[in-house]
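What follows are several structures.
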Structure 1
Amino acid sequence: MSVGVLGQAIENHIVEAHLHDLRDFTDDPHRVVDDRPYGGGPGMLLKVEPIVRGIEEIRSQMSGRVRTILLSSQGRMFSQQDAIAWGELDGLLLVCGRYEGVDERVVAFVDDEISIGDFVLTGGELAAGVIIETTARMVSGIVGRFESVTTDSFYEKRRLGPPQYTRPPEFRGMSVPDVLVSGDHARIERFREESAWEKTMHNRPDLLGLEPDRSHDLDRANGDG
């Protein structure tokens, strides 16, 4: 959070980001935050008491419209629409899971349980970073030209962004499409829209309710691509 667009926004006081140590909300000498799960099983769970104590104490210091989000592989999928909506809030409190997760009773004290994808991380810190950066981009004044945000993949339509090109106009036999240097803005807009849908069909057919074509994965596995 100290580099790039987000780092500049924090340095310029457009947004604030604070990190909190869960152990600060324990009340035992050893500052224990985890324990074995009831019913047995591998790994450890984060305990409910320090998390809820932390949520309540931190929320009491935040004003305005705030949402508390639990980062969890069991949560619903995070989307650009969430980032757009949360960018209008006054604050987010992100609770990062660890180990095998958190005591399920924590869910009663948060507004949402969110996953960033169908995979498992060691902890929720990277997921929190994804949500912070994605949501912060929706805050006015962070991205130089807000038009850059509104043309992103997923901003308004469930499709990917169009392919983009810059100089040089030719590289190793691959040329920039003629339409992009034609100066015809209507044709350029049409080309970008059509190309965006083509790219979505190829890379993310699931966004269109279609089954993905895995034949190219098999080709690569066989050394054919």
Structure 2
Amino acid sequence: MAGAFKLDDVLPWGRNRAEYCAFFDLGTMESGARILDCGGGPSSFNAEMTRLGYRVTSADPLYGFSAAAIAERVEVTRGIMEKGLREARERFVWADYGTPERVSEIRLAAMRHFLADYEEGRGEGRYLDAALPDLPLQDGSYDLVLCSHFLFLYTAQRDAAFHLACIREMARLGREVRIFPLVDLEGEPSRYLAPVRRDLGALGYDTAVRRVGYEFQKGGNEMLCVRNGR
């Protein structure tokens, strides 16, 4: 039987630009696109994309904390994540990462890149202390809204109504929403995906599940795309 990988709630664990591009199939995105990253945490995506000429805003309640406090929280997360990855090793595809320790190295490198940009980015309004499903941003402000490793992954910690409210809020803000992955922490397809898609369809949204070129959790190689069809 596969080992357990359980978290009580969302933990800060950053990803980098290359990972985001794989999660969300961003290879053909035009330079200058306006992007909102919901629940971005200590990821380097904003910093890296800003340097390439994209306009990125990241929203996360983590940004209410100081750089030092964020670094401390990530260090605590490191131990929890490494332990979980070791105990549930068979649930993951290791071709790109090799070991739990290598995963941590990549995550900590992303965090350091993020922290080097953090104060400047906060001053420019690129890091927003705010949480789904209530973001203080204007309708249609973004071309693309992303949500990585939050919705559907934390199925046990957030109910279906929360998922629906978050997706509607993201769709209010951008022309297209992309969410990755669609499996929960146990590696099972989220039980909310079908009912949330049904409810979104009834409200006039178009949804599609798309395969992407990334898989770390076994079976976690799809994203949900949402557009307002009305």
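No value in this document is a laboratory result; all are computed from the given coordinates. Here the structure is a predicted model, which means the values were calculated and not measured.
As an exercise: semi-axes √(5λ) of the Cα gyration tensor in Å, calculated from one structure in 1, 2, equals 41, 24, 15. Which structure is it? Corresponding structure: 1.
For which of the structures 1, 2 does the calculation of helix-only ellipticity at 222 nm (-39500 (n - 2.57) for each DSSP H run of 4 or more, over all residues; to 500) return -9500?
Numbers: 1: -9500; 2: -12000.
It must be structure 1, since only it matches.
Here the criterion is relative contact order in percent (Cα under 8 Å, 6 or more apart), and among 1, 2 the highest value is seen for 2. Computing log10 I(q)/I(0) by the Debye sum over Cα atoms at q = 0.17, 0.19, 0.24, 0.31 Å⁻¹, for residues 34-81 alone across structures 1, 2 gives -0.75, -0.86, -1.02, -1.14 for structure 1.
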